[in-house]
Structure P
Amino acid sequence: MNKSKPTISAIIPAFNEAERIWPVLKIASKSKLFDEVIVVDDGSTDGTEDLVNERNLNINYIKHKKNKGKSAAVITGIKAAKGEIIVLLDADLKNLQQRHIKKYEAISNSLKSVFEKEITTPQPEKLYNLKRIDLDELDKNKNVKNLIIAAPNNSGSSTSQFLSSIKDTSVQNELKADSEFVAFQYDVWAKNQIVAVISAPNVEALNENILSNSNNLLNTFQQKSDERLISNLYNPEFEQKAVEGKLLNEYGWIIYVQKDFKILIDDPKEKFVLMEKAQGNDLKLLYFIYWIDNADPDYLNQDSIKFIRDRLTSKFFQSVGDSFIVFVSEDGFVVNEVDFNGRYALFTQGLWMNEFDNSGPFVNYFFYDEKTERIYMIDGSIFAPKYYKRNLIQQVDVTLQSFRTKSELTKERSQELLNSIKD
């Protein structure tokens, strides 16, 4: 089987389908979409077995000694399947052609290109792992936090019929207009859930709709995921308010400081603060905040990011451990323009490396604050050689997004933190 992509098994349950099954077998066996095709003969007595075997197709044929029903045939097929994804095909499908399978394969590939983007940590990890489910499995998956429902309008498929049953005015208006649309619904079947409804007049338009809305789809799901993490991460019981108050009082900014955070370096002369969250020697998260007073906004450019970060990590990270970060790798260095709490910012995702060939991901925000006339660089790095890092990257990013200057805090919040210093 091809290991470069998720393997796909097609299961065709059949009972007395000798007169109808051949067109489906012909198309399925030739399709490059399927890594294997399994026919489960549910006790046929009409020559289905002879038809399948005499065609000499590359098909896994399984036969029940007696008729057990379609559900039992499907279960038999699933148990025998080697694929990571299961596709069920009815033996009596009419007018099935290779181009139909290719169209739906394109939709699957489009969704994967949007949601299964790989990030380098330095090992490649996917942002999301898509799992296709049949509509009759929806009830068992209604508590899943991220759901995508995609189908052409009024195609007659079970998914299309389900779209028509959604009691949402905006969705129904789009369906009636037979237009291309992407709609997001929240908390439909579970708390903190997001459901994306994607449709278009036909398969080709649906595929194009997915690709043209790729940024919107991915950003909306990531934003919801960040919201969930924020609600779990920010807990007043585990907040070091005294440390936050000290940073606010001395430097005019705060960042969320969890109970297990430790300040390693606090250098007012260099305008640099380094914090660590560690779990043993195998997992370390390092955060730093650096700022330039009376700064020129023109300094805010991509070349400055690498220069400043390398200078800071070479000087300060060495002092907390020679086995950690030294410089920015040229691989996986991506800079995007983003909005950071209402400010224009450069957001960098990259890899750190050192002379011992250790490596790991970092995220970095670089922005100018007009009120204080400062340029800020806030950064989070991950050392976790034994862990998958996708969720750790998100945790670091969400923590960095908690950064606020004094002017962004309410008077009550500022006073609360300043009072905590005295306590």
Structure Q
Amino acid sequence: MARDSKNQVAPAIASSWETSKDGLTYTFHLNKNMTFSNGDKLDAEDVAWSINELIAKGYHDADALAAVSKVEAKDADTAVITLKTPNSNLLWTLTGRAGLVFDKDAKYDLKTQAVGSGPYTVAKFVENSSITLKANEKYWGKNKAKTPTVVVKYLADDNAAVNALKSGDVQVLAPITENLAEPFKSDSAKYTVKAGNGTDKFVLGFNNASGSKLADKRIRQAIRYAINHKELIASRGGADKALGGPIPSLDPGYEDLTNLYPYDQNKAKSLMAEAGYSTDKPLQLTLTYANIYGTELGDQLRSQLKPLGIDLKVNVVEFSTWLQDVYTNHTFDISLVDHNESHDFASWTDPTYYFGYDNKNVTKLYNEGVAATSDKERDAKFAAAAKLVSEDAPADWLFNYRITTATAKGVEGFPFDLNQTVLPLYNVTYTK
């Protein structure tokens, strides 16, 4: 399966599929005459072997297929997945690692090589540097590569990346911050700058565990009322979107929840006073986050929370330190992370996750959504669960980060939406 630019499930190796009324049997009809890039035939046997191998070996995302009872090839062009219990996330799960189809007979170095079935092949891979893609001459599908060679480079330094686009060393730069993109925006004759939709959620997570300073709901609510999201977004260039809850607009169950905690300093001060704090008697809290996010957000939050009686210490650390102290040991008050994964609501149903959030009604609604046999029912359950989470204020969702991309004149067909998650390049062309 594949994902389209709206994060919806789309055909790939399977051209179509059906689901039984009880939600337990998925029948996939495969494209005919498919081959891998090495010329080997690709059929339902490869599909069944790949998924069964993932489950048996416990590879990445195997846990997402816990409901699978069996995977089998009904015939060369038909694969059937049977579930123990319904799982409305199955199709989307198969658009990721769990749905990759491998050639079981191929011999190659999986660390540096790939034998796939798409419009491109991996010609060269240099770790932490680049990957060179060549058009697959044996590609069987309709989406044949329009550009013979595409090099995807990794540039860790923002200024080096900007200079690479300016010099013509690269023709596309993604992501680029809105502020760094300004010179390219002002030179529209040579460049196109556009923000695309994605599922990144900048989450200001609170430690909800019993005994934590933020176990008091009034304090969590006060923080949410005190944050001026428009100001935060504007300071970053204005491309990001307000997000009032744990589900972004491209995920099932999304509902605009920004009205639950609108910016209201008076209400924030009142809640803090109820909890026993004021500017004369401030609450000491520490915000701990990784240095990959810079210092500006921390400084802004410190300033925004000060008037209601919160003395916020900002502790910017190495990512490895954040992983140990916050994610693993849960020794923190407030944290900040870009949770960029799609369909990741399940973390709000896990009390052992670093948020320490536990609401059995949320878990019940989410599980009912997973067990739903229609998208409508699933979305309604997920939306209800997300609203409960947001009302409980176990975190604040600062914004839905939107990826800004800059392209040189002459580039056509490059995807702007979700390009940090899925990157279909077959339609990309460049004319000098």
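Each value in this text was obtained by applying a stated rule to the coordinates, not by laboratory testing. Model, not experiment: these values are computed from the prediction. Cβ atoms are built from the backbone, for glycine too; each structure is taken alone.
Among candidates P, Q, the computation of relative contact order in percent (Cα under 8 Å, 6 or more apart) that gave 20 used structure Q. Once Cα Rg over 2.2 N^0.38 Å, for residues 287-382 alone is calculated for all of P, Q, which comes out largest? Structure Q comes out on top. Suppose you compute P(r) over Cα pairs in 10 Å bins from 0, in percent, for residues 111-150 alone for every structure in P, Q: which one lands on 32, 51, 17, 1? Of the structures listed, the value fits Q.
Determine which structure produced the value -10000 for helix-only ellipticity at 222 nm (-39500 (n - 2.57) for each DSSP H run of 4 or more, over all residues; to 500), calculated from the coordinates; the candidates are P, Q. Attributed to the structure labelled P.
Here mean count of other Cβ atoms within 10 Å over residues 215-222 was derived from just one of the structures P, Q, and that gives 20.5; the source is Q.
Of structures P, Q, the largest value of Cα Rg over 2.2 N^0.38 Å belongs to P.
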